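Scrolling down, you'll hit the structures one after another.
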Structure 1
Amino acid sequence: MPDTEKGLGVSDLADALSIKHKLGHRDEIMRRLRYFTSESLLETIGSVHTGSGRKRLYPPSALIKAVILLRLFQSGATVGVMKNYMSALEKFTKKVYKTSDLLKACDGLERPTVFLVLPDQRYSHTTARLAGWDAALKSVKENADFTVIQIARFL
């Protein structure tokens, strides 16, 4: 992977997600990443509209967010649902880990895992948690349906 001090280009993210992690075809992933960026689901370093010949750069933590967004997209989630989950995850991460940077929040966690609790009649709001596998399982109600994304495999 290139020097992450300056950030990652969309092609760098797509390469990691398609080649290393096998989450789909590179060109499709690049289109989706650009779409997620245009919908304000993925933040860039600097301007989203960089101008002709300049790369749009993402922070290293964008890889984790991209994984979550791709998994949500693959499960049929709408942009509105994705925004709700990402907002819930950011609120939880800021509250518990005192940062909105998912990469920093994963530091020190054994098997970092994101749990996305599916809302239904019992849970009217969207819930997302980042924690180590065992701690997260204990924090999710037994009768809740949830989706699990094992972030540990992408770190």
Structure 2
Amino acid sequence: MGTSVHAYPLVTKSGTWSRIVPVLRRAPLIMTLVIFSLISVRYLSNPVGAAAAVGISFTSPGGITIARVGFAAFPLSMAILAFASLLSAQRRLAGLYMVLTVDAVVMAVRIFGILVDHSTASAHLLAPEAVLLTLSIIAIRLEAAAQRVQNNSEQN
């Protein structure tokens, strides 16, 4: 009768950490879902008012439609993709990479705009974007590790 490491079940520590990890793995997707849904609803329901609040004005109905597409449709698409990634364990890692990519690009463009336009009006958004970026990296690492453990247990 031989013993093998594979013969014993994987034992994890119970407690706070085991409850926090699943939340951390999903938090960036939930944050993205909420943020982009709110942006989308704001620009779908009242594009003129939402744009005016940040100093943008539209001079034609065509401009309003373009605003709905750019400021509502694209964020809504991101929210839907984040939601789909939340529902599917197989798509979660890809969804987290999507959040990381979008957030990194948004931050880069915001910093570029601050430097080129000499405007710090939206600089206060860099802090929550940095938090989301950090959480995304943590979630990707945790999700990748969880998938490796699952794949190893399925192979044995």
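A value of -25000 was derived for helix-only ellipticity at 222 nm (-39500 (n - 2.57) for each DSSP H run of 4 or more, over all residues; to 500); which structure in 1, 2 was it taken from?
Label of the source structure: 2.
Can you spot which of 1, 2 the value 15.5, 51 was calculated from, given it is Rg and Dmax of the Cα atoms in Å?
This value belongs to structure 1.
So if we calculate mean count of other Cβ atoms within 10 Å over residues 24-31 for every structure here (1, 2), which label has the highest result? Don't skip to the answer; put the middle values down first.
Working: 1: 14.5; 2: 20.2.
Structure 2 gives the largest value of mean count of other Cβ atoms within 10 Å over residues 24-31 among 1, 2.
For relative contact order in percent (Cα under 8 Å, 6 or more apart), which of 1, 2 scores largest?
Answer by largest value of relative contact order in percent (Cα under 8 Å, 6 or more apart): 2.
Every number in this text was worked out from the coordinates using simple rules, so none of it is lab data. This one's a predicted model, so the numbers in the text were calculated from it and none came from an experiment. Cβ atoms are built from the backbone, for glycine too; each structure is taken alone.
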